[in-house]
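Every read-out reported here was derived from the displayed coordinates using simple, explicitly stated rules and does not represent laboratory data. Just so we're clear, the structure is a prediction, and the values are computed from it rather than from any experiment. Cβ atoms are built from the backbone, for glycine too; each structure is taken alone.
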Structure P
Amino acid sequence: LRCGYVEEADAWRVWLLRAIAGRPEDHQIMYGLAGERRLPEITLDWLPGYEGSRPVRTGNEAAGQFQLDVYGQVVNALYQARKQGMPPDDYTWSLLVKGAAFLEHNWDRPDQGLWEVRGRRRHFVHSKIMAWLAMDRMTRGAAELGRTGPFDRWRAVRDRIHAEVCDKGYDPQRNTFTQSYGSRELDAALLQIPIVGFLPPDDPRVIGTVEAIERELMTDGFVLRYPLAE
C-alpha cells in the first residue's frame, strides 16, 4: 500500500478473507494459491533435490499445525491496511471479532510456533506476543472505528498475555527473552518485540535480547532463526 499498489493489496485482502472464512478454530497457517485447504505432504524419493538436499516434498504438513501467531498476523495486516487508507467493512470486522473470541479462550495453549516445528508443542514466546498483538489491535481498531465489542475483555486478555510473557518468557539472569517458556534457547522472531510495540526499543529487556541474539545467533552478518543442533 505504501508503494501505491492499492488494487493488489485489496485483491489480497479479498483472497485472505475468503480463505479464512468459517470458524476461527479451522483457520490454517497456509492455503493454496486458490485458497485450497488440503495440502497433503508427499515425499518425492526419486528426486535428488538442489545439490542433494533431500527430501524433496510437495505440499506441507504444517498446514495442519496449530500456530497462534497467524491470528495476530491476520488482525495486524488488516489493521495496517485500514491505517494505510483501505476502507473498513462490516464483514471484515465480524470475522475479526470471531477470531478475537477464539483467542480469548485459546491464547494460553502451546503451539508449533512460527518455525513450524515438528516436535511437541510448546509455549513459544513469539506466538504469545502475536496473540497479544491481535488483542491490542482489536482494542485499538474498535476505538478508532467506533465499533462495538467486548473492549474490557479484550484489554484484560491483552494485559494478561503481556504479564505472562514478561514473567515466563524472560530470563532475568541473562537479560533476554527466550524462545519458549522455561527454555534457554533464543529465537530471531523475538526481534519482533519492539517492532509490534510489545515493549519499547529502549527497554533494557529488549536491548538485552538484541545483544543476546547478536552474540548467539549472528553468523557472518546473517541471523539464524534459532540455534542449530550440534
Structure Q
Amino acid sequence: MNGPEIHVEFASELHVFVPRARRDGTVRAATDGAAGLGHVIESLGVPLTEVGALLVDGREVPVSHVPAAGESVTVRTVARPQRVPGAPLRFLLDVHLGTLARRLRLLGVDTAYESTDIGDPALAARSAAEQRVMLSRDRGLLRRRELWAGAFVYSTRPEEQLRDVLDRFEPELLPWTRCTACNGMLRKASKEEVADQLQQGTHRSYDVFARCGACGRAYWKGAHHEQLEAIVERALALRAERR
C-alpha cells in the first residue's frame, strides 16, 4: 500500500500478532485510500476476531471505516466476557486442540473437534453451518470471512487455554454431562448395560456408570477421576471468582 499514511496503536494484548520491531509505540502504516480499516489491521498481522473497539482520533468507528491521511487509530482488544449473539454458545476446535476439546466437554460445553486436518475451508464452512465459534491458533484460518465467529487460542498449554476460553466467553458449565470422546450427552446406565466394556476388576469394583447416548462409550469413576475432578473444581472456582 502506497497511499495515505496513518498511525496505529495496538493494545498490549495484541502485540503477539505484531512483528517485534513494531511493538513499541505507534505503528506507521500506509493505506491505499480505499480499503477499510479492518483490512489495514489484518495486513499488519492482527486477526479481526481479536479486535474490539476501534478509535480514530478518539471516536469509535466500524471496521469498514476508510482511513484518511494522518489519522491516529487505537485498536483495543475484545471486551470480556465476549458475547456471541445469534445462536447458543458452542465451539469448534481444529486438529491441534484435542486436549482443550476434551476438557471443555468434561465441563459440559458443546464442543465439536476435528481430529484430522480437514483444511481451513472445511473448518470455516462447518463453523458457519453449525454456528460455532472457531477456536484455533491458526491466524490464517481466523481471517476467513465465512467463519461464524472465531477466537485465537493464545497459549500452547492446555491449562492456560482452558482458563482463557472460560474467562473470555463464560460458557455455561455442566460438568460430567458430555462424552469427552464424541461430545454426545451422557445418561445414567446400569452395570448390565455397559458390561461388555468392563474388565473383570472394574465390574467387581464399581456400581455407578454413565453411557454416551451417541457413541455408547461407558464412564465410571476410575483411576483418573481425581485428575478430572481437579480440572472441574478449578473451572468452577474460576467461575465463582467472576461472579
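Using distance in nm of label points 7 Å out along Cα→Cβ at positions 7 and 151 as the calculated read-out, with 3.9 as its value, let me know the right label among P, Q. Label of the originating structure: P. Assign the value 0.10, calculated as FRET efficiency 1/(1 + (r/R0)^6) of positions 87 and 199 (r between Cβ atoms, R0 = 30 Å, to 0.05), to the correct structure from P, Q. For FRET efficiency 1/(1 + (r/R0)^6) of positions 87 and 199 (r between Cβ atoms, R0 = 30 Å, to 0.05), the value 0.10 is produced by structure Q.
Upon calculation of distance in nm of label points 7 Å out along Cα→Cβ at positions 31 and 207 from the atomic coordinates, which of the structures P, Q produces 7.1? The correct label is Q. Of the structures labelled P, Q, one was used to calculate distance in nm of label points 7 Å out along Cα→Cβ at positions 103 and 127, giving 1.5. Name it. Answer by label: P. When Cα extents along the principal axes in Å is computed across structures P, Q, the figure 53, 49, 36 traces back to P. Of the structures labelled P, Q, which one yields -14500 when helix-only ellipticity at 222 nm (-39500 (n - 2.57) for each DSSP H run of 4 or more, over all residues; to 500) is computed from its coordinates? Derived from the structure labelled P.
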